[in-house]
Structure P
Amino acid sequence: MADYLRQHAQQPELIIPIPLYKARYSERGFNQSIEIARTVAKQLALPLDVTSCVRQRDTGHQAALTAKKRRHNIKNAFALIKPINACHVAIVDDVMTTGSTVHELAAVLKTAGVRQVDVWVCARA
């Protein structure tokens, strides 16, 4: 993934993985988006921010939801708890289905002043 991005993507100032809700993180023991983002950030020598964005409520599993229900379910799920000092950010997630999750986080980042938000995912379902 990092090799592809190095050749084909404009490099952002900052990488932000999709945050998990704290209970889901505790249950799982890891955040797959952070693990992917950590490797990509290291290989591209880019800063990784895992503390500025949080998932402020449990949105549950979205796999069985329709696109409309996913959009509704993820609405207002993310918040910034620290300012983002970057104009160009890449969001990292493992799988994108409808894009509702990354769209919602991108909207939060844009409202906070980020001008360009790219989405980097491992797979598209």
Structure Q
Amino acid sequence: MPETILVVEDDQPILEMMDLMIHRLGYEPVLVTNGIDALDLVRRTRPSLILLDIMMMPINGWEFLERLRGELKIVDIPVLIFTASPEVEEKMAALNDKNLGVLHKPVTFEELREGIARYLS
């Protein structure tokens, strides 16, 4: 059974593109359009990796990450922040989380492949 990758993204066209690319890479994508539903899903099942958009409602990606790492005490699931926001590295550096990476939108197939491989190898 392929490893599952949870994609938390509120933009439907991006979600569909990620679904296709992740399938093509041989993983099983699980698609969720908001952080609240994603937290509920993580409570029930454990993905191998989370691809996380930052700018979402009702909670943003940073709030999702804070709840994942704090409230749920899940620190070992790797999270790739998937964003167009330029100030993300500064915030990530402050978190000092070895299981946290970034992919900048728009992401290429090769960048996605390398990012996933870095955290699932």
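Every read-out reported here was derived from the displayed coordinates using simple, explicitly stated rules and does not represent laboratory data. Please read these numbers as outputs of a predicted model, since none were measured by experiment. Cβ atoms are built from the backbone, for glycine too; each structure is taken alone.
Once Cα Rg over 2.2 N^0.38 Å is calculated for all of P, Q, which comes out largest?
On the way: P: 1.00; Q: 0.95.
Biggest value here belongs to P.
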message: Ranked on relative contact order in percent (Cα under 8 Å, 6 or more apart), which label among P, Q comes first with the largest value?
response: P
message: Given 3.3 as the derived value for distance in nm of label points 7 Å out along Cα→Cβ at positions 4 and 68, which of the supplied structures P, Q does it correspond to?
response: P
message: Comparing P, Q, where is distance in nm of label points 7 Å out along Cα→Cβ at positions 44 and 84 highest?
response: Q
